[in-house]
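Each structure below is given as structure tokens.
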Structure P
Amino acid sequence: MDAYHRQMLDLVRAALAEDIGPGDVTSMACLEPERAKAQIVAKSDGIVSGLDLVVLTFQMVDTANKVSLAKKDGYRFAAGDTIVTIEGFNQTILTAERTALNFLAHLSGIASLTGKFVEQIKSAKCKVLDTRKTTPGYRHLEKQAVVHGGGTNHRIGLYDMVLIKDNHIVAAGGVNEAIRLAIDYLNTPESRRQFGKWPDDIEIEVEVTTVQQLTDAINAGATRLLLDNQSLESLTKLVATAHAINPEVKLEASGNVTLDTVGEIATTGVDFISAGAITHSAPASDFSLRLTDKP
């Protein structure tokens, strides 16, 4: 089982335990168990994500719940669209309702906001990246939602890529020294044992803020640079300098990227634009569950 599915199972179990506790007292008190049918309907426009969790939530509450999907993850929806149909028992459908809607609303919100960022740069040859600014415990799910929205995943965690940032540079004694130490470490047996990868399989990215740092990083062997918190003028200058030294170097812009600024940033010639907002500030999409006629 991969990390995405492990996280999905763990989160659904935890969410249901948190919400249900010893039982759904309202449904148990008000309803006699009867066959029922329900629909999850969109109340806003966007891009859907999180359907695997919706299915798992209803079926974990009651294996008799049959869930049919009218949309797929990554598909656009409009207000009024039916997203999911559930057939089962009234009590257990209502017991699972809020947990399922919470997952769907949160992850569809991330996919929808990502889609808006992607739309703003559709004419540029660059990609929108996520960051590690994710909800603790939700990272794999939120990063999958970014993909559903048309974005691209950056590193998953601290283990799958070297990203030398400003504090690493200060602690190591400079850009050149930080890169040298990183390359030396990746070539040790210890690194291969712990991370299970050969040196060429672990990308090294370096954060730079000045022309001198950029020049030093490329000359030291860096093939990917993070240009953080730069003005458009400074970003344009750094991109031109980098391409003059090594046309193949990959460049990533980051820092306070918004829907209003992402389009202009893309015109500078960077290859990637990373935006923490697509995961940490995405508004939830709006859905509701409606009981319909009995099946």
Structure Q
Amino acid sequence: MRKKNDFQRTILVLLGALLMALNIKVFVRAGDMFPGGFTGLTILIQRIAQEYFQLALPYTLINLLLNAVPAAISFKFIGKRFTLYSCLMIVVTSVMTDILPSMAVTSDPLLISVFGGIINGCAICLCLSANATSGGTDFIAIFYSERKGVDTWNYVLLGNVIMLAVAGVLFGWEKSLYSIIFQFASTQVLHVLYKRYRKQTLLIITDHPEEVYEVIRDNTHHDATHFVGVGCYECQEKHLLYSVVSAEESGHTIEGIRAVDPKAFINCIGTDRITGRFYNSPHD
């Protein structure tokens, strides 16, 4: 089982790396964009070296140097295997970006910024689904999210906007503004597809509270609070279980509840903020 899981994670990371490298060569380079994160910072450094010092710096060298410190922090505080898979993503993306030829499919900057951003977000989500990251600011976002239990991708977007403002001052505002659209599209894809730090509240009315609680406990490692009340229509005793789970856990948890009590009434509510102890499964 461990070898199968490792194989699946490796395949997802390699697919994410291939998709990100292709996106850089097909959309980012063609549109002269700065995609944000350490990828964008690497490209910005390359542009500065080329324009102001006539130096052609390799993408791989710069990207690996930028990611060295965040990777060390991740290895110590987030997870060793998580960091190793992330480093695999960084190295493969860097090398493939250097060796793949440029392939422009469109010259329209708006199409490039929108579709390039969507593809970039999908590549990052592939990596995150393998319990790894594409490196750079993603290391920082996940480290902060682990400590605070909140979604920090919008803060990453803010940091990228600052970097893109620098690019605008140096190389012109048009491409920089289109790059902000690129980054915004990428961030929205992450919001939709990556649900680890989003919370949902489950309110479950059931006649089998013990079985339902076991499903919640076994699927999510979260507790639940049991209330006893009376159904107003039939005037019969009812049991209400209250629990907060992560959005990525809610789907299979609800399926499990349906399996033990097909007649259970379940209200699933989006939760913006919680305070107090909340269990997040650790990165390995």
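Here, each number is a calculation from the coordinates, and none is a lab measurement. Everything numeric here is computed off the predicted structure, so don't read it as measured data. Cβ atoms are built from the backbone, for glycine too; each structure is taken alone.
Here FRET efficiency 1/(1 + (r/R0)^6) of positions 11 and 155 (r between Cβ atoms, R0 = 35 Å, to 0.05) was calculated and came to 0.95; which of the structures P, Q was it taken from? This value belongs to structure P. Looking across P, Q, the calculation of FRET efficiency 1/(1 + (r/R0)^6) of positions 107 and 267 (r between Cβ atoms, R0 = 35 Å, to 0.05) that yields 0.70 traces back to P. Given -21000 as the derived value for helix-only ellipticity at 222 nm (-39500 (n - 2.57) for each DSSP H run of 4 or more, over all residues; to 500), which of the supplied structures P, Q does it correspond to? That value comes from structure Q. A value of 23.2, 74 was computed for Rg and Dmax of the Cα atoms in Å; which of P, Q is the source structure? The value was obtained from structure P.
Thinking of P, Q, which structure, once FRET efficiency 1/(1 + (r/R0)^6) of positions 51 and 131 (r between Cβ atoms, R0 = 41 Å, to 0.05) is computed, gives back 0.60? List each step's numbers first, then the result.
Details: P: 0.95; Q: 0.60.
Matching structure: Q.
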